[in-house]
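Multiple structures are listed underneath, in structure tokens.
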Structure I
Amino acid sequence: MYSLLARYYDLENAAFTADLPFWLGLAREHGGPLLEIGCGSGRVLFQLARDGHTVVGLDNSPDMLARARARLAKRPDLSAVRLVEADMRDFDLGERFRLLLVPFNTFAHLLEQPGQLAALDCFRRHAEPGALLALDLPNAPAIYASDEAPLTFERSFRDEERGVTIQQFSTLELHRAEQLGHALWLYDEIAADGLMKRTTVPVTFRCTFPAEMNLLLDRCGFALDHLYGDYDRSPFADDSPRMLVVARAV
């Protein structure tokens, strides 16, 4: 998926900064060292490093990590960043962390419970006693209450390097009994001469409910501390935009 998405990811998310105060706040409150799981091209990771934190970024996409390394090469001041290519269900870094962050739907890419449990077990092995684990997930009750989306225009953005305008569209199909959402992202690249090229990126994600998440955490050695509904730490509710899970290693 991310081999197709990598070329668009930074451009389409350039204006998305709503979650950064949440991650920076946790890092300032609880200290490091930090591990970001699903660091991608470094959108959150580099903000944490700029804020003075020592941080390891882990991702399984070589394309996204290549973009992160290219950006890091231009920032010698961010020497406290280390990048690792690995599967979040099975990695061994040989160290433990005070704060483990799993931003922006990363955990939702685990489509079955055995994969979720394997990842949480791995996170626990890398957590110091009393360390915090924070996950940013879609709000399953809100998704279940919504209608499936037909072709929807998301945004338009410009790739100056390649001289094209990109229009992004999406569709969503829900398989509620399986707790899966099947999204399809369409990227139409429009050149100066009007020629259009379309790239389609299928994305499947798992909807995890609060009580289910609590049981998964408990089984893997974490205790739920907070359940937030948005990046401002407002209480979680049925119609919350997000499900932000903060748990403690016990």
Structure II
Amino acid sequence: MNSLIIDETQAAEFDNEEFFSPEELTAVSQMPVPQHVAIIMDGNRRWAKRNNLPCAIGHGKGADTITMIVRAAAKLGIRVLTVYSFSTENWGRSAEEVDALMLLFKMYLERQKDFMVEEGVRLDAIGDLARFPADVREVLDDCRDATKLGKKIDFVLALNYGGRDDIRRAVLAMIDDCENGKLAKETISEKTISQYLDTAKWPDPQLLIRTSGEKRLSNFLLWQLSYAELYVTDVLWPDFTEKDLLDAVFVYQQRERRLGG
């Protein structure tokens, strides 16, 4: 797994790589770029199976893709990128796979911290992190602190995240505040609810990308994605490239966003 996590040499290669041609950047700049993009990164295990490799290798290759896409998104002017990294349902996978994912999260964050700082990436996370191993949470907190001054793009990991659980925790927090006199139930609006969700500090995603061809939300950002444009591609996540991201943005720009009107 180690070899599939981007090291310092690979980071230097990314730093010298131009993801998009001047013509592509000019074309995409003609219309508004989605400021918040959410991604369901599906297909790591299928990619591994197709290539006769262990699941852990597929997850590692998917981690490589994340780093490239974060930098490409920043190049396009996307300000927030939220990726579905580990769902509340993923605990149902085998103990061996879950343990491998926890190790991958830790190693990825440790090895990408300096790269994110250099690239102006501000790392954050949503979800109920209490269930994660203490060493993973410690590394995550360290990366958050190290990247807190990043201004180019917010990179948000959804960890032990579920849309229903997000809403459940928001409801409990509102009940507590009502009981403590901090919130009057008569004043609760949709805006109030949004302020209690994990994503309160960011605008709702305008574009959702899902790889591997599946056409469902899978309990991801259920409240926040109400008016997002959906883009589904058959490409498996480890094979997703900066050109695929550009295609998704172009498709988004061609749609007329009515927002219920």
Structure III
Amino acid sequence: MTRPVIGICAMVERAAWTVWNEVEVNISQRTYSLRVGEAGGLPLILPPDEASASAPEQTLDLLDGLVLSGGADIDPSLYGAEPDPRTVGSRPERDRFEIALARGALERELPLLGICRGMELLNVACGGTLDQHLADADLHVHTPGEFSDHDVRLEPGSLAARAVGAERVTVRSHHHQGMDELGDGLVASGWAEPGGTVEAIELPDRRWALGVLWHAEEERLSPVLAALTAAARDSEVRA
């Protein structure tokens, strides 16, 4: 059977190795492609591309599913906000590219998963806004600059619960931002415990569109990425 092609959006960062010193690179943590491969998918890394930001159809034609991955903060101007001093590292070219892909994927019912920044990007793409720095009351659960292990409660019957295979899960998070106003059609389906930070969002009027704030790619045999890949395989069969 042909493997479903899962696009994984790449980060844009600066790196150094051998004779290359502080050069700009497209990178993707290998855990993303490993988890997709474990689930039977064919991972395809997608670097930001200005032409695709204007017309994403050709890129989307290559894919059976899409992962919006983690990374730097999103440019607050995209959701009508002034930048908080703690919002750093924005890459406008990446934001434009991924918003175009996300909107195009939703329009054509392409299975879509947003992870951490990717969940935030999904919300912004749907017209939502972000809390640029979580309140101090939440920082005992979400510590900026560190991974935090905590529980998440999932709405019974939700796509998030079906993807995880349970209504409660222990996760690893690494972020300092979160949801403010949810975008059009999005509903919250997961909450951190303790604290109540929204940890999962989804679009009930789409066949498979989910965002999780935790790093699902860090889980070996990740059920969430397996569920995305299964939905992509189903899309491929339907096509």
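Readers should treat all values here as calculations from the given coordinates under stated rules, not as data from a laboratory. Nothing here was measured: the structure is a model prediction, and the numbers come from that model. Cβ atoms are built from the backbone, for glycine too; each structure is taken alone.
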For relative contact order in percent (Cα under 8 Å, 6 or more apart) computed as 26, the structure of I, II, III it came from: II
At a computed 3.8 (distance in nm of label points 7 Å out along Cα→Cβ at positions 18 and 74), which of I, II, III: III
